[in-house]
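Each in structure tokens, the structures are laid out below.
Just so it is clear, none of the values below were taken in a lab; they were calculated from the coordinates. None of these values were measured; they are calculated from a predicted model. Cβ atoms are built from the backbone, for glycine too; each structure is taken alone.
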Structure P
Amino acid sequence: MNHIVDGIATAPLPPPAPNFIAAMGRTNDAIIYGGRAQIFVSGSAKEAKALAENLPSLKSKDYGKPFADIFASVKGDFYAIDRMLFSPAMVTVTSLKSGESFIGGHIDTAILSRSFS
């Protein structure tokens, strides 16, 4: 079983927004569609690969449109949003046992551009 040993993450800094909902949307989109995480795990290469394949936000049923639109579609019920959406867009998972790294997900510049404009 994987245990996270260490990691680092980055996300783009979104532009200022005209209101609270737009600001919340842009900051979440920065992570969901532009965030990158490097995670080091104690598990095997097989477990690290599975984590890389299953962790990115694109695995969420709610993935695919700006967060503000998703938030509006659930009428502001934050808990109605699939929790997998709150993952980074792209992950690199490294198994400390094998030294192998696996990449999952991708940066979605099209949605970021929509959100940030």
Structure Q
Amino acid sequence: MRRVKTYSAQSGYVYRYYYQGRRSYRTGGVAGTEFVFSVSADRRAWRDAGIMIADAAVAAWQNAHQREISSTEMYALAKMALFRAFDERSDPARIEGDVPVSEADIEAIAATLGFD
């Protein structure tokens, strides 16, 4: 049974979402980890959203902070990136597909979450 959660976005929509899993990806010479969530703004139509965290962006953060990001922290980064997408995209149809997470995104999210 999936654990469906809700998020009230700054865009005014209340999203329902659940975590499907993670997998490695390689596209256009970029490798990383994709966290896949299923999301809905109306409880009828569900779409997949892939949060794409590039290995190079993670490595840059780890080098700058002299420590590794744990698997739990990686999930937290992905979930916060999903919430940012909910907040920043005015239309639920724009949530479908990939949400890339840059090095700057990791830095901002990690600071918000209090990673040292």
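Here FRET efficiency 1/(1 + (r/R0)^6) of positions 20 and 44 (r between Cβ atoms, R0 = 35 Å, to 0.05) was derived from just one of the structures P, Q, and that gives 0.20; the source is P.
Out of P, Q, which structure matches 34 when relative contact order in percent (Cα under 8 Å, 6 or more apart) is calculated? The value was obtained from structure P. Looking across P, Q, the calculation of distance in nm of label points 7 Å out along Cα→Cβ at positions 4 and 60 that yields 3.8 traces back to Q. If you line up P, Q by distance in nm of label points 7 Å out along Cα→Cβ at positions 28 and 52, the top spot, with the largest value, goes to P.
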